[in-house]
Structure P
Amino acid sequence: MRTMRKAVLGLLLALASAGCAQDGQRLVSLIVTNGTVVTMDDDRRVIADGAVAINGGEIVGVGTADEVARQFRAADTIRADGQVIAPGLINTHTHAPMVLYRGLADDLALMDWLQKYIFPAEAKTVSPEFVRAGTRLAALEMIRSGTTTFADMYYFEEEIAKETKAAGLRAVLGQTVIQFPVADAKTPQEALNRAGAFIEAYKGDALITPAVAPHAMYTLDASTLTAARDLARRHGVPTLIHLAETRDETKVAQERSSVSPVAYLDSLGFLGEGVLAAHGVWVSDSDIAILKSRGVGVSHNPESNMKLASGTAPVLAYLAAGVPVGLGTDGAASNNDLDMFEAMRVASLLHKLQSGDPRAISAETALEMGTIGGARALGMASQIGSLSVGKRADVILVDMTSARQTPMYNPISHLVYTTHGDDVRTTIVQGRVLMRDRRVLSLDEEAVLREARQWAEKVRTAVN
């Protein structure tokens, strides 16, 4: 009898470990149900009464609430009545710790802003402690506004990685390489060494993709640009770079080699798959053809470009040529926030105005750039960017019941033209609930804000 009991118990344990239930349902870790599912999958399905099943870090089911309920049962269920269930937003260009410089210097052209205010402030205040505090604040803002993946370029990137993982976000993090002495490296070679060590520490991580981030062609010489790109190629990791952001950059390229910034980098053999170019404002048709042929992704940063009067990127031409385009906020020192819903809305409105065509960037196209388009630009479309079976479980729930959101005829239109970051109620990354019903679970919000205010006083003292 005892042997029989052991056999039955063993069978039950085996079934449980296999994720099976006696009624044929599969046991999963989480089901999000009874919301409008905007999948952004290949068919662009919108499921009116839908659900998403998650097991561990992976999406295992997407369909109507009834279909998912028939196939799965969950250890935890989140009801999304009155909400849109959407892919987490992807911010393809940030300098996360620079949230601590938010509003420090406004209403300036880029070079004045950088050289007279930002670079001097960084020289006096950037440290590992500054970077940790800034990253925690940025992570809090992103979780609260529905960003689940971000691409970053800054200093002490290993500190950003630690805080990003602790907060539960996904990120492509680029260790900055720049020609002049900065807080974490006195020489370009030291920066390259740091980048190599950072790659070794995080290569293969579930949430952190390490990258090399040569700052720009105008802040680096040819040999350092080549060395940075070679380092990324050897390790098979992305390369992040500012490219063709301002007229001044085009002048530098002309003085250096009588060609455009894009053509200059191409002449060095720099461009290729795995390169993400931030901004891409001042480019010609031939430049766009080069970027397309080399497989380069572009991060469009409409708010930062507008605020700094840098110009308008030719996004319609990029899309027509088949260049992968994602959206970025840039750092909060030049935006001044990390709200990707605002970035989608501004991108759509800017290009309607600039082209004179109200159909130029539709709501669906803007949402694509904020989700699956950003994933393509980062080379991560097989993992993130849509609610599809087999992809990472990066999901957000957006409340559609407020006065501003009522009535809702088209959820995609509402996500782009109506929604603000604080409409996000729940944020999930890799199957982990980071915020549930507006309560952040992965960070101590009061402590993060208190520390940020303390650092603001230090910055104010240092720059005055």
Structure Q
Amino acid sequence: MSKISSMMNVAQRSMQNSQMGLQTVSHNIANKSTKGYSRQRVDFVNNAAQGFGKTRVGMGARPGKIERINNPYLEKQLEKTQTDVGYSTSKAETLARVEQIYNEQINKGLNHFMGEFFNSFRELSNNPESLATRTLVKESADFLTKDFNRVDKQMKNIQRDVDFQIATHVEEINQITKEIADLNEKVQRVTIEGGPANDERDRRDELVKQLSEKVNINYAEGDSGLLTITAGNSAVLVSGYSHRDLFVSPTGEKGDKGEGNFDIFYKATEEGTPVNVTTQLNGGKLGGLLEVRDKSINEILHRVDNMAYTLAKEVNKAHVQGFDRYNKQGQGFFENVQEAKGAAGKIRLNMNLKTDVGLIATAATQNAPGDNRIANIISNIQYKNSMENGASTLDDYYNSTVGKLGIMAKRANNDLVSQEGIQKQLSNIRESISGVNLDEETSKMIEYQKSFDASARLIRTADEMLDTVLNLKRL
């Protein structure tokens, strides 16, 4: 009787095991498209055998734990790759916008207007007394200064938009770290209760990847299952159940950073002094945005400023040496250009010349109506080695600026393609290890179903055996 009862208990536990296996399979299938999900398997272990005299009889199996199929080392690689992809994405996207400012295939650009300006002086040298040609000089100069202003404004607009993106990413980082801190608590609570906290760990791992895409981080998991995350070198964003926010604030000019652009700050405690951690955040989307805003764009702006300043200085230097249509000494042709810094945004055509084109100087001496020497000198500035300490002309310098920008953008795009390729490869490897395969789950489902049916038949057989024994006693 006891052996029959024991057989029924084994069969009952086997049915329960099959039910747990089917529940796990259904959970896997339901999460087939859940990002970051790791498939789960029930780990069954033998029950302790019981002795019947000299014989030991097995007592079936029981579920040991529900294990998630996951490779922590691969997850770490994916997290690092996310940081590189985020960095390259920000650089490539932002530099592509900067490239459009210099795209002269669609619209007239700075090089075109500069050529028209010098060509107008060549035409003026052919007919120095012509008011129509003087008006052409005025218009071409006005267009040139406005295009310098346009380039400066659009570049700075991109920097301001980058600031907005930085603020948005910082807010998203704060939301992610808050959820990770909450998951830390759930993971520890489930672990203390004896569970594996598989789903909580999957979600936390996915959030870590999202966080690493935005900023370079270091993280480690303690023995109790709590995750500690540090951004840069010193900004501890998550520690146990608590999290600390980053925040942005406009600051003064410093190093490569422009006046009023955002810096990123961190406070270790609520009452603590904010610490500027901007220079530590050199990875992920934040790192890419900061790199382009403070280095790439400012480098191009610096070159454009140098062009505007040199152009104005050289033209003014020649113009003031000449005489206008009224036999008076020439005035400065351009105004508002006292230094190279900010010259592209400040350069303007002299308002007096804009009002009266007769004030444009073409002659080298007074009372010489046909004298065109100053006009010739100004037109030849286009070919003068006035840039980079006499190493290049204005045209050469502009072309090298566009070339430098093109190289920056191409390198960023190449890096992005390379990093995305690595990320895709690692993601495919992870999918092969941790992803849900519907064919495999279907096979498991059939296996557990047949096991459940077999266990039910075993209970039916044991019940029939018990009836037989009871009927024997009645005889």
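Read-outs: derived from the displayed coordinates by stated rules, not from any lab. Only a predicted model underlies this, so the values are computations on that prediction, with no experimental measurement involved. Cβ atoms are built from the backbone, for glycine too; each structure is taken alone.
Structural remarks
- Looking at mean count of other Cβ atoms within 10 Å over residues 141-148 for structures P, Q, the greatest value goes to P.
- Looking across P, Q, the calculation of relative contact order in percent (Cα under 8 Å, 6 or more apart) that yields 20 traces back to P.
- For -20500 (helix-only ellipticity at 222 nm (-39500 (n - 2.57) for each DSSP H run of 4 or more, over all residues; to 500), calculated) the corresponding structure among P, Q: Q
- Percent of Cα pairs over 21 Å apart, for residues 85-260 alone - highest-scoring structure of P, Q: Q
- Structure with the greatest value (metric distance in nm of label points 7 Å out along Cα→Cβ at positions 253 and 357, set P, Q): Q
- Looking at mean count of other Cβ atoms within 10 Å over residues 29-36 over structures P, Q, structure P comes out largest.
- Identity of the structure behind 6.5 (criterion: distance in nm of label points 7 Å out along Cα→Cβ at positions 237 and 325, calculated), options P, Q: Q
- Looking at mean count of other Cβ atoms within 10 Å over residues 373-380 over structures P, Q, structure P comes out largest.
- With mean count of other Cβ atoms within 10 Å over residues 61-68 derived as 15.0, matching label from P, Q: Q
- Structure responsible for 0.50, with FRET efficiency 1/(1 + (r/R0)^6) of positions 37 and 173 (r between Cβ atoms, R0 = 30 Å, to 0.05) calculated and labels P, Q on offer: P
- If mean projected area of the Cα convex hull in nm² is computed and equals 33.5, the structure in P, Q: Q
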